[in-house]
Structure P
């Protein structure tokens with residue numbers, strides 16, 4: 001008995017001193033949270049996609065019928081198109097404007113700390129409050145944008161921002177860009193801070209101009225950060241729900257329905273949990289593609305820098 005107790009005590013002592021053991025202990029709470037709040041809902045959603053379950057009525061297994069129905073559903077394919085368009089344009093604008101803002105804030109500007117704090121405001125404000133603000137800005141009769149343009153003589157009547165399909169698409173993209181720029185800008189700014197000034201000094205001594213310094217020094221060293229931040233930006237944009245739901249509810253005539261909002265409408269508002277879950281599950285391949293694109297991009301960058309084979 002004494003020998004067994006001694007062995008157990010020795011094992012626990014070695015486990016406590018082990019970095020791997022300590023890491024496992026620290027990761028255990030996060031792993032439990034992920035298992036409860038991510039793995040279980042994901043598994044449940046995949047299962048519901050194979051059933052005809054509705055709110056208030058348990059379903060039965062129907063195989064791929066929900067997915068077969070979606071293949072012939074024009075509204076579903078419109079939501080796929082809207083989601084890809086929304087994600088592509090919004091992410092591109094957020095990257096371009098965020099990078100420009102990061103480069104600007106990285107310069108020796110007066111009140112630089114104040115401007116960095118101001119830039120974060122659109123990201124800090126809750127999404128619903130931002131959407132309500134844009135809902136007033138886009139109001140068909142009392143829009144401040146329409147009023148300014150009418151006062152300057154550029155237009156004769158108020159713009160129907162959210163009532164016209166094309167205008168509605170552009171309006172929700174603009175709102176998402178405004179909200180997402182701070183995340184991109186601040187993250188890229190943090191990456192810019194890690195680039196040694198000596199590299200810029202050496203490039204300047206070699207006769208490199210501002211564009212050449214950006215192209216051959218800043219951008220290559222910033223590539224891993226860009227890959228990470230744009231992966232998160234694409235994921236956040238692709239799964240956006242609150243902004244669209246508050247502004248347009250997917251209208252007009254489904255012109256701004258994303259896969260996330262259509263899934264909610266079919267599954268919760270419409271009560272068809274199976275179909276709503278199937279639409280949500282259909283988002284997974286797109287999300288995995290974005291993650292894998294970023295991962296292999298980072299691997300390629302590490303190989304170029306000599307970090308691995």
Structure Q
């Protein structure tokens with residue numbers, strides 16, 4: 001990407017989008033197109049069309065989405081599937097119509113089958129049933145991958161889908177009703193320490209394993225991929241085939257921890273000495289979701305942030321911006 005190129009970051013206030021913005025700014029990109037939800041509602045096609053026709057971005061990072069953990073997915077399934085399909089449909093079509101050079105569509109590891117072999121390779125897509133707790137969101141993201149693939153094949157677009165593992169970092173959502181497991185644990189355990197509570201309740205059995213990627217590393221991987229030369233980037237797009245590997249690449253760290261180990265790490269970082277109690281009446285979700293990152297590693301990128309160091313930074317961010325008395 002040329003340093004003067006117009007780059008639109010959809011969702012620049014979110015966890016990933018804000019990290020992409022900071023990464024690009026640090027690299028000297030100054031022509032960034034940024035719109036809040038109030039300024040541009042991506043679920044409204046006429047607004048999206050008008051924005052693209054006026055601004056004509058060269059590159060797009062599509063990081064805008066409705067996201068949340070198990071409870072949010074169970075509570076608002078219609079909103080998850082409707083909003084995400086609308087956002088990606090509108091942005092992808094506008095990008096095609098306005099000759100965007102490259103677009104990166106951000107998805108999630110939940111697109112893979114519930115019982116997919118571990119670690120999960122890109123070719124495992126659509127080989128089994130999905131995890132029911134987040135199926136509406138996963139189906140929306142699967143549709144987005146298929147849309148990228150279809151536009152690449154029919155119109156010669158350069159849309160690449162990037163599937164991150166569980167993300168955490170600055171600007172995360174710490175709402176206990178709608179957040180993912182790591183920010184939820186940070187808030188719960190912080191409040192337990194602050195209130196001198198003797199115990200903290202964690203959903204599920206503590207035995208599922210999860211992989212965690214620091215959001216700044218995710219942003220670095222996204223910018224790395226968008227800056228690949230054509231000999232490396234073009235084969236990823238799957239423009240010349242209708243079977244096999246879609247225009248999809250995993251982003252992760254390649255190793256995971258149990259939810260119990262995660263909770264114990266957060267306890268240690270925060271300095272909480274109470275008891276962890278696991279509520280086995282609550283759902284575990286998928287038992288394991290480890291990403292195979294062989295393709296990305298082969299291209300020359302690897303995550304840099306050590307997990308404990310990343311959690312310490314995330315907790316510092318929580319204290320600075322989200323801590324409650």
Structure R
């Protein structure tokens with residue numbers, strides 16, 4: 001399953017949305033907190049519920065998904081944030097009791113392993129390699145990798161034009177590995193996507209690659225200078241990260257994602273965030289069974 005977005009329309013709409021969207025800090029609605037929840041004694045869910053707070057690793061630099069705008073307070077905005085808030089509500093934890101921790105691609109596994117965060121909801125593609133060291137439940141969203149280039153650059157129309165080109169993505173992402181191994185690009189890793197976009201604007205790289213909705217957000221911030229090109233050329237299945245071998249947590253998160261889809265909250269969250277950029281809500285994904 002892939003999401004194919006009309007880039008020009010989406011960028012224009014998202015540019016407008018980002019300048020004045022949302023009635024809440026996250027651009028979406030605050031889910032109702034479960035007032036009466038009961039979890040198995042000794043489970044991670046019980047521990048978090050009793051603590052009344054949860055630490056969630058999210059992105060701060062991905063418009064539409066996980067983006068922190070200092071002008072709008074301390075709460076990041078985006079679809080990932082809405083998913084995280086829904087999970088917290090099912091734990092009996094209010095949104096204002098969530099500690100938002102910036103998780104860049106390279107530190108998501110260490111953050112879960114060492115307890116810096118309890119969960120990760122940060123455009124975290126599910127892969128077999130990652131599941132060797134952490135748990136991943138989902139997917140809660142499926143998208144595809146695209147390319148961001150300068151608006152006056154007509155030499156790159158898709159991944160087939162990347163041979164020898166300097167392409168930026170973040171350390172630890174699946175995107176940079178794909179363009180290097182499959183399309184012969186010269187990888188230019190960075191710590192964050194914002195750094196990649198700056199490098200593209202400065203002319204020190206030829207393209208930036210990651211998932212299409214993220215790139216559309218950056219193009220919306222620089223409509224006169226940047227554009228998204230080509231169709232999606234990978235499948236990225238976003239999951240919620242948790243500590244490895246916590247089967248109870250996996251079952252809880254899988255059911256929570258299904259509940260979010262079934263009660264309409266998933267579609268509403270999409271429309272309130274990525275939908276403001278012109279993307280139509282796709283068919284919700286099928287959630288994997290816990291191993």
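Values quoted throughout were computed directly from the atomic coordinates according to the rules given, and no laboratory measurement underlies them. As the structure is a prediction and not an experimental result, all values here were calculated from the model. Cβ atoms are built from the backbone, for glycine too; each structure is taken alone.
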**OP:** Work out the source of 0.50 here, i.e. which of P, Q, R gives that when FRET efficiency 1/(1 + (r/R0)^6) of positions 130 and 194 (r between Cβ atoms, R0 = 30 Å, to 0.05) is computed.
**Re:** P
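Figure out for me which of the structures P, Q, R the number -22000 belongs to, where helix-only ellipticity at 222 nm (-39500 (n - 2.57) for each DSSP H run of 4 or more, over all residues; to 500) was derived from the coordinates. Walk me through the numbers on the way to the answer.
On the way: P: -22000; Q: -13000; R: -9500.
Value -22000 for helix-only ellipticity at 222 nm (-39500 (n - 2.57) for each DSSP H run of 4 or more, over all residues; to 500) corresponds to P out of P, Q, R.
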Subject >> With distance in nm of label points 7 Å out along Cα→Cβ at positions 202 and 226 derived as 1.4, matching label from P, Q, R >> reply: R
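When distance in nm of label points 7 Å out along Cα→Cβ at positions 58 and 170 is computed for each of P, Q, R, which one produces 1.4?
Details: P: 5.3; Q: 2.5; R: 1.4.
Going label by label, the one that fits is R.
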